[in-house]
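These are the structures, in structure tokens.
We did not get these values from a lab; they are worked out from the coordinates using the rules stated. Predicted model only: the values in this text are computed from it and were never measured. Cβ atoms are built from the backbone, for glycine too; each structure is taken alone.
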Structure P
Amino acid sequence: MTYPPSAYRVTDPSAAIALMREHPFAHVITANRELCVTRLPVLADVEHGRAVRLRGHFDARNPQAAELDGAPMLVAFSGPAAYVSPNWRADKTKGGTYDYEEVQVHGRARAVRDLAFFTQLIDDLSALLEPQHAEIGDYPIWHTSMAPRGHLDRQVALVTPFVVEIDRIDTIAKLHQNFPDADRLSVADHLSRSRREDSRTLAAKIRAAMQTYIATE
């Protein structure tokens with residue numbers, strides 16, 4: 001049995017890259033002595049149109065920061081998600097569910113206890129994240145050069161930067177693909193009326209996916 005169903009699997013590597021960049025605050029999961037998870041901002045490095053590694057950092061006090069070298073790691077990036085009521089379909093006989101998008105990245109981690117690596121990581125995170133919140137105010141993108149002298153040297157001792165060499169990426173988009181077009185259109189219409197941004201985003205994605213399918217017929 002294939003899970004998730006093949007209809008939900010996205011094979012275009014650019015879709016994974018886009019979601020990871022738009023939603024970099026990921027669940028980082030390890031299973032050394034016990035199963036652990038922490039939410040962290042994580043960067044995806046891209047080469048030749050594909051994500052090849054991840055970068056991030058733990059608080060050094062986090063148990064996950066120990067024994068990283070060579071350890072398997074799962075990093076889950078959560079995209080938009082929305083509840084779908086049975087009342088929103090043309091056929092109201094089936095139960096409710098969630099539509100969503102996510103990227104799951106499997107790889108091997110190693111710690112990189114190096115000031116230059118950490119400095120570049122912080123600058124790259126700022127370059128990714130600050131423009132996503134530019135509407136809050138007209139500010140320059142923060143850069144480590146703005147930090148007081150010695151600040152980064154003190155900070156690097158309190159964290160454990162790491163890199164993950166990627167083995168596999170699973171991109172999942174559950175957009176009511178297994179329902180008739182009438183149901184999908186009705187779901188998209190209802191989601192588009194929501195006050196929740198995720199719901200409206202998924203409404204647009206359902207409609208776009210249907211148009212893509214029709215165009216390839």
Structure Q
Amino acid sequence: MIPYAQATFLKSSARVDQLPKDIGAEVAFAGRSNAGKSSAINCLTGIKQLAKVSKTPGRTRLMNCFILNDEAYRLIDLPGYGYAKVSKAMQDEWQKHLAHYFDVRQSLRGLVVMMDIRHPLMPLDLSMVDWALDRGLPIHVLLTKSDKIGRSKAQNTLAQVRKYYSAYPDLFSAQTFSSLKRQGLDELMHVLSAWFQGPDVIEDEA
């Protein structure tokens with residue numbers, strides 16, 4: 001079992017070369033500002049204040065690294081994207097570092113993309129998912145805040161998202177999720193554990 005409940009904050013990094021050594025396995029969390037990344041990480045680990053939750057979008061400006069036991073398994077909370085009040089120069093700088101991270105990070109096993117279930121498949125979400133799929137990176141979409149709408153509407157939205165990416169059955173998956181109600185937690189853990197425990201986890205050869 002992956003020890004999610006043992007997660008601890010390690011460091012915040014502005015650049016890829018400031019992240020922990022590129023060994024073991026890590027999963028990244030991405031999404032529009034205020035889509036619920038930090039809340040999802042806290043829900044996953046069961047540690048309420050592990051990832052700082054802010055009601056002000058655009059606060060996560062660094063890559064925040066959490067380790068799950070030693071540094072063999074890691075969660076990376078990426079900067080939120082799409083917050084209009086952040087300067088264009090700052091957004092461009094974030095995008096540059098994110099692109100570099102996805103291109104060079106060998107230990108990255110998959111990307112969890114948060115989408116507010118009330119506003120799914122926004123242009124920047126599509127760009128993020130498409131960009132990762134083009135690189136063969138597995139994607140799992142969390143349709144967050146599913147407790148805010150009715151079950152029938154939530155399931156219809158989930159079906160819509162899955163249909164949109166039906167051409168990528170081996171790389172794309174999606175689910176509804178509510179951090180507040182802890183709905184969908186088992187499914188998320190199942191996906192992440194499969195990524196972490198894949199057969200090609202990089203070992204430290206030093």
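Consider the structures P, Q: one of them gives 62, 46, 32 for Cα extents along the principal axes in Å as calculated from the coordinates. Say which.
P
Starting from the value 2.5: which structure in P, Q was distance in nm of label points 7 Å out along Cα→Cβ at positions 6 and 190 calculated from?
It traces back to Q.
Hey, distance in nm of label points 7 Å out along Cα→Cβ at positions 38 and 166 derived from one of P, Q reads 2.2; which structure?
Here the read-out was taken from P.
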